[in-house]
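Student: Please find the structures below.
Read-outs throughout are calculated quantities, based only on the coordinates presented, and are distinct from any laboratory measurement. Given the structure is predicted, the values throughout are model-derived calculations rather than measurements. Cβ atoms are built from the backbone, for glycine too; each structure is taken alone.
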Structure P
Amino acid sequence: MSRRDERGSVTLVVVACAGVLLVLGAALGVVSALVKAHRDAQSAADLAALAAAQAAARGGDPCGVGSVLASANGAVLVGCSVTGRDVQVRVRVAGPHWLGQLADLEAEARAGPG
């Protein structure tokens, strides 16, 4: 058997490995974008809840204040409930939209004196 018959066989292995690395890199990129979006949502929820609880303690409009603060942090207030001076908020942020998939993320936070 001649060595010329095996020429180019490593090319297939290299192309296959490059394809696997490309898919793995894309998947890791999407996962890291999801983690970042979730952290952004949680930060926005925490800040909105704290501001809303402060507004409730001062007799203001807690859900209005929470909505303004959530918007300032790139989120949308989708839920707000007030029990006494305790406020619970739910916010949504836009996640990565990859290959037609929507991955909007939500987070909740509660704040108050009790």
Structure Q
Amino acid sequence: MPILAIGALFGLLAVGLGAFGAHGLEGKLTEKAVGWWETATLYALGHGVVLTALGLAKKLGLTGLDGPGVMFAIGIILFAGSLYLMSLGAPRWFGAITPLGGVSFLIGWGWLIWIGITK
């Protein structure tokens, strides 16, 4: 699937899951779980926007953007996914997955810095 479509999909999911959390889960989550849900949505939406921008840049002819895009997608799945699951009652050990997503985000950002410096 092209990076532009993946970014748009994550944007759509973040908005939908954010709305679901605010309305469908209202009063059903602990305060801590609400915080996890909101953090997951923020990071998923922000990185979905970046993925969409990378996809648009690729369509304009910029190259070398697939690697950072993959790292952001992995980050969304691991970081936001683990937080969403814990918010819904998954075991706390899922929290050990969250930093792996954070590292994926950092690698993606570092990779973009490298591209910006070298191209």
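Student: Work out the source of 29 here, i.e. which of P, Q gives that when relative contact order in percent (Cα under 8 Å, 6 or more apart) is computed.
Tutor: Numbers: P: 26; Q: 29.
Only structure Q yields this read-out.
Student: For FRET efficiency 1/(1 + (r/R0)^6) of positions 40 and 64 (r between Cβ atoms, R0 = 25 Å, to 0.05), which structure out of P, Q has the highest calculated value?
Tutor: Result for FRET efficiency 1/(1 + (r/R0)^6) of positions 40 and 64 (r between Cβ atoms, R0 = 25 Å, to 0.05) over P, Q: largest is P.
Student: Tell me which of P, Q gives -23500 when you compute helix-only ellipticity at 222 nm (-39500 (n - 2.57) for each DSSP H run of 4 or more, over all residues; to 500).
Tutor: Of the options listed, only Q reproduces it.
Student: Continuing with this model, one more query. Work out mean projected area of the Cα convex hull in nm² for each of structures P, Q, then name the structure with the largest result.
Tutor: P
Student: If distance in nm of label points 7 Å out along Cα→Cβ at positions 24 and 48 comes out at 3.8 when worked out from the coordinates, which of P, Q was used?
Tutor: Of the structures listed, the value fits P.
Student: A value of 7.1 was computed for distance in nm of label points 7 Å out along Cα→Cβ at positions 8 and 56; which of P, Q is the source structure?
Tutor: P
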